[in-house]
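Below, each structure is written out as structure tokens.
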Structure 1
């Protein structure tokens, strides 16, 4: 693939005519517990230096708590080693710098190599920086929010078969066998260069270990000051990375109750 965003290589050119998938999904940020409590102290989701793009960015995913912290930790039942997912309000307005249809970290690590040629240019996969276009990508590849959340690509896609970028993405999204990549291969990544303030105007819900609800000050902050819903999950003596499956399941139930899936 080359640098040219032409009809054979560009995802953006096809999304322009796609109807957005309704309703809009909230942005989400999954993080380690210690980072979550740092955010509580700061009252914000702050920018961090990104080694991939070499700039300070805030990373979020459209409609999924897809990031996997604690990938190296062994089995434990300590709440301190548990992921927390922030679910933002669907009407949250933040300046968006870039959007991609997958996790860019895995792209740069070469984990998509069996689906995307090694000389592919990341610019060909870039989506216009608006949540409407993220929703258009859901429509194109998944046809519904529920299919997108579950990572179930559509059997038919209204795009030219000669568009090499879309063909590559479809091959990756539809793959079901053993693979080095997880469901972040189809999670829409949102990058912002601005800090996100955490308050009643931004946070819709927090998915966290049920043990944290025993802290009255924290519970009051989240439910009264922020007006956020609490989505609890249970802790077992296991590797913390496995908790992401529990987080995904609980957040899915929450989104269904809210009529978003």
Structure 2
């Protein structure tokens, strides 16, 4: 168990009523979350948008702990998209500082609790300092065997697929592989998420009903769970409700059961 409870509510997922209904033989291996609604949450309360982002980090702590407690294999959180650079410079700077602060503050406990941290996206375009912290966090937790916390920063799925196509094309050009070697598994193993199971469940808070250029290849057969709750108000019990909804669905993958 975690040495200290993260977040403001201090909820232990195992003590929640919904936990008793979870079928641990039917857990989603990979949950992807679009952490949406931070700014709206802040505006509704008359606060600066930046305070919404900070509150969203508190929520991420709780959800990471809850996912780890459930035994989820991988959790991918959409933290900053390639399109988010269009936001005001002050907000972008705040978010980058927040990522840096998150790594400084949480890396020890994440490591102690066997969480493996990975980052996907154009990490090389971030500041040198943030890149150094990211590399350090990934190296330190590389051998951990618990929850894989996959943080998508400066990430866009079309960009990821484009980069992957270029990598594969260069391998063909350099005679490292033949065109006949290229299949779905080959492409999957060259994406940013190589080695992580395909997405089983996508959670999108704040009421929007779109994918937003997130893990387009990986969520080909994912189940979706939408909620009006803004991300800072999302609690471990909401994660449980999403998992319970997922477990009630019949997944046929294009076939017949």
Structure 3
């Protein structure tokens, strides 16, 4: 049900969901966490309850936003029902309730970030547009400037997403990326989003040995992951979540 990073401190509540372990059926089978593409609301609600139980947090602590493939990063305390962003962060601060921040994906790159002291966390949605906009580095800068955390003390996990072999793009998209992330040995160009995001995190100040790849290619593993590129709309979505310790305590 949940894939976890080995690098993260034990005090960090986190996980990348797979499609296994839920109650949804047919195209949504079985652990669909997204309600936007037609799954039964009661099934999605039960799936969320199961994830919360597995990760040990209360659902009323979960913070999500409407993702828009940009580079906006919001503090969890500033999120409301109309918030649009692609990064959410939360810091341990006196008087603030515990939060679990999360993003939804079905091929885009999910990134979870925390610091060695388990005092700050962030969840990032980096599709190809967000990757071009450098949302990963933007989040690190926010944690540095607003959270007061040295990027050298941050740990990051890059979760299940579409990988190079499956991510064929047009020339107009390929032109948005540095040539080193574009493979032209295929009939059409392919982009390596994972390599690009990892390079962005490193350029923002994270040491290479503090970045972990978790999970595999969503497109290549239909038994384990949903994939928008493979199956189109009307499929499930994954949840990538992170919080400061058990939010239920």
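Read-outs: derived from the displayed coordinates by stated rules, not from any lab. The structure displayed is predicted, hence computed values, not measured ones. Cβ atoms are built from the backbone, for glycine too; each structure is taken alone.
Structures 1, 2, 3 were shown, and FRET efficiency 1/(1 + (r/R0)^6) of positions 89 and 161 (r between Cβ atoms, R0 = 30 Å, to 0.05) at 0.60 was computed from 2. In this comparison of 1, 2, 3, the computed figure 31, 19, 18 for semi-axes √(5λ) of the Cα gyration tensor in Å is attributed to 1.
Suppose you compute distance in nm of label points 7 Å out along Cα→Cβ at positions 17 and 177 for every structure in 1, 2, 3: which one lands on 3.4? Traced to structure 1.
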